[in-house]
Every structure is written in C-alpha cells, then in structure tokens.
1. Quick check on the output: 30, 22, 17 is semi-axes √(5λ) of the Cα gyration tensor in Å, derived from one of I, II. Which one produced it?
2. Quick check: -22000 is what I get for helix-only ellipticity at 222 nm (-39500 (n - 2.57) for each DSSP H run of 4 or more, over all residues; to 500), calculated from one of I, II. Which structure matches?
3. I, II: which one has FRET efficiency 1/(1 + (r/R0)^6) of positions 16 and 56 (r between Cβ atoms, R0 = 25 Å, to 0.05), as calculated, at 0.90?
4. Of the structures labelled I, II, one was used to calculate distance in nm of label points 7 Å out along Cα→Cβ at positions 88 and 144, giving 1.7. Name it.
5. Where does the value 0.25 come from, among I, II, when FRET efficiency 1/(1 + (r/R0)^6) of positions 48 and 208 (r between Cβ atoms, R0 = 25 Å, to 0.05) is the thing being computed?
Structure I
Amino acid sequence: MNKGIFAVLVLLLVGIILFYISRSTSFQFFGELVDRVDTERKVVALTFDDGPTKYATDEILRILDEKNVKATFYLMGQSIDENFPLAKSIVSSGHEIGNHSFSHSRMLLKSYRFISNEIDDTDALIRESGYVGEITFRPPYGKKLFLLPYYLKQTNRQTVMWDIATEANLGKDATTHEITEFVVNNTQPGSIILLHVMYQSRKQVMASVPEIIDQLKSEGYEFVTVSNLLSLR
C-alpha cells in the first residue's frame, strides 16, 4: 500500500477513535469521571442542564418542591449572569448547582486559558449566588478530550456525566409518555438522569418530570443530589 494512503487511513482511524472518546459518557483521558455510582441502594440523581431561564426555572422549582425532591442543576455562567435572581432561587430552594461552563461552547480544540476562564468565571457566579457546596463539572454537549480533563484533574474537580439521557436515545421530538417510559425502564440504583427542561422547545420534558418522580418513587427510589450520590462510592 502506498505510504501516503496508509498515513491518511491511520489519521482517519485515529480521528474516528478520538471522536468517540470525546463523546464517551464513561471515559476520559485524565481525572475522575462518573456516569453512575455502583450501589445496591435504590437512589438516583436527577440533573438538569443549562439555564437558569425565565421560561422554566420557577416551574421546575415548583414541581420539585411539590414532590419534595432535591436535584442538581448544571448552570451556565452567562445564563446565571443574565438571570441572577433565578440562580439564587435554586440555591434558596436547597438544590445543588454544578458548573456547565460560561458560554456552553464545545471544549474541544480550545486553549487552556479559555477552558480555565469558562470554568473559573462560572464558579465565581455560582458562589456569588450563595451556593456553598461542592461544584462538580459537566462538559457542554458532553464533549471532552485532552485539555479539559487535564484542567479538571489539576483543579481536583470531578466530571459528572450520566447514564440516562432521553434526547440522546429518543431525539428531541419524543412525547412525554416516551420520555417517562424510557427513564423509568432504564433507571437502576445509582443512576444519573439528564433532562433538559430550560427551554420552551422542551415542554414535553418538563411535563415528564412529575411522572418520572412519581413512578420511580413508587418503585422505591429515593432522589438525591449528585454530591450525595457520589458519597456512596
């Protein structure tokens, strides 16, 4: 085989491998990544990405309060800055806040300085909102490769992914019933559930939240924050 063609094929293969690694929910090159906690206890962490937004924050807080459930919100720094009172409402309601970057940019092919600014600036806003607990990190779009995991390891921060994500498996047009059924059928002890409720286009996801909570509770599951779940390892 021609050496040039062979080199191109090797580069293509490496590129494909790195692409799948970058979106893996269970592996990264550096530091600690958690997608689920191995436990026999029927506990589950309910997590919400993005926001806070004026459209959805009050509604999801109302649902969680009505169901007596504490959740973990992975918030964007830019959205916190634009909707600061809503971030404070999440904190005052007793929920956990995680860092989901400042601008929600894919953190691939980004400089170390860009990554540190995205995370540090968001941390500062989270602390300003009154949150005092551990701040875990969730990569935007779940993307990470070299520099992001390296930075997280250097700063002793855990990467929190998920083992249940409805959009990745059902798409964005799934019905409320389909979303609820998928989550309930695939939840196992120690699961981390990812839901997007912060935008008007996710009405069906928002509507599924009380049904998911009721059905999992009926099966004996307890809802805990990500930090509480991680403490069981």
Structure II
Amino acid sequence: MTPFIAEIIGTFLLILLGCGVTANVVLKDTKGHNSGWIVITTGWAFAVYIGVVVAAPFSGAHINPAVSIGLAAAGQFPWDMVPSYLLAQFLGAMLGALLVWLIYIDHFDRTEDQGLKLAVFSTGPAIKNIFANLLVEISGTFVLIIAVLFFTDATILESDTVIGLGSLGAIPVAFVVWGIGLSLGGTTGYAINPARDLGPRIMHALLPIKNKGKNDWSYSWIPVIGPVLGGVLAAFLYLAFPLV
C-alpha cells in the first residue's frame, strides 16, 4: 500500500458511500427514497469516516484536494507530493461514481428528473447566486481545514512523517463534515472537496445514463475554486496562530 493507492481507495470509498446515499434518497423507487437531508448528511459523514479509517495509516487520508493544498500551504505537507495526491483523489472519485451508477442503474432508468440524476454525482445550488454559492464553499472548507490543522497529527507508519487526518480520529473528522453539512450544506450541497464534485461530474458526462441532462459546467468551477480558497485561508490563519 502506497500513499497514492491509499488516496485512490480512500476517495473511492468516500464517493461510493457519499454519492451512494444521495442516490438512495433522490432516485425513484429506492428503499430510502425521499428520506431527507438528515440521511444524506449522515451518510456523507459515515463515508468520510470509512475513507479516513482505510487511508489514514498510509497517506494521512486527505481524500480531498483542498486538504492536500491547505496542509501544503500551512507547511504541514510537502508541495512536491500534492500533484500525485490530487491525481489519486480524482481517480478514486471517478471510480466511486462509476460503481454508484452501476449499483443504482435500474433506479437511474426509472427516474425522470434529470436534475436529480445529476445531483447523485455533483452538487448544485438551491438558489443560484455566484457570490453566495462561492462564499459557502469557501466557508465550509475553511471550517474543515482549520479543524484538521489545529487538531490532527497523522503519520505515515514507515517514516513517521506528519501528514494528515489519521490520528485526529476518523469519528471526529466525520463529525466535522456532518456539522458542516447540517449547518451550511443547504445552500449548495456542500462539496467542500474539488475531487468529490468534479470527478463524479465528469463521470456523469461520460456514462451512458438513460435520459440524462446537462452537466451544469457553468457552475462546476465553484465547488472546485471555493474549497481551494477555503483551504488556503485556513492555512493562513494557522500560520498566523500556529500550534508550535
């Protein structure tokens, strides 16, 4: 197990279970149809928990480009490792989205609403307002990264290098994501992770989904740029008030 493979697997699990719970709630004729926002936010929190549990000992369980960039900006992760982590995260996200489609393919076929089909893969605003939508993605990711920076001390087992989320504990990380979703997620669906949104959105564009609609590329930059900005802002605050 290498950090690259761990990030693929961790992000794959994140998207498989995260997009999976969204599919269970929004697609037609599932057991969980219309079970609501609490189910979605809880499912995503558990998805983070499981992704972190698996990847943490080997990669620090970033499973999110905003985490990798934020930690690097704060001097807690080497910049030369960021590209490989980002590549692994996007690959894992795309693979996770592919499996969600295969698992729920019959329900995709029965669902007429094209917007709901896209919602399984990617986020979208409840009310489209570029400033407000960007602000919530920045703010939500800021909360995530500042928690990571101030409370984590993960290490790669072989080298004891401090790199990420692991020793903070997967459950507290899940609670952070759950809290963000419950408090801020109602406006945009709280991507707070560029790979989580863009990877599955690309798969929505590529897969032969029955009667699928548009991919909303005009919005797609917000859940990419917003989380990166939020991560960098959290890094600046951490550098201003470091732990050591």
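1. Numbers: I: 30, 22, 17; II: 29, 19, 15.
It must be structure I, since only it matches.
2. It traces back to II.
3. Numbers: I: 0.10; II: 0.90.
The read-out comes from structure II.
4. Details: I: 3.2; II: 1.7.
Going label by label, the one that fits is II.
5. Details: I: 1.00; II: 0.25.
Source structure: II.
Just so you know, all these numbers are worked out from the coordinates, no wet-lab data involved. None of these values were measured; they are calculated from a predicted model. Cβ atoms are built from the backbone, for glycine too; each structure is taken alone.
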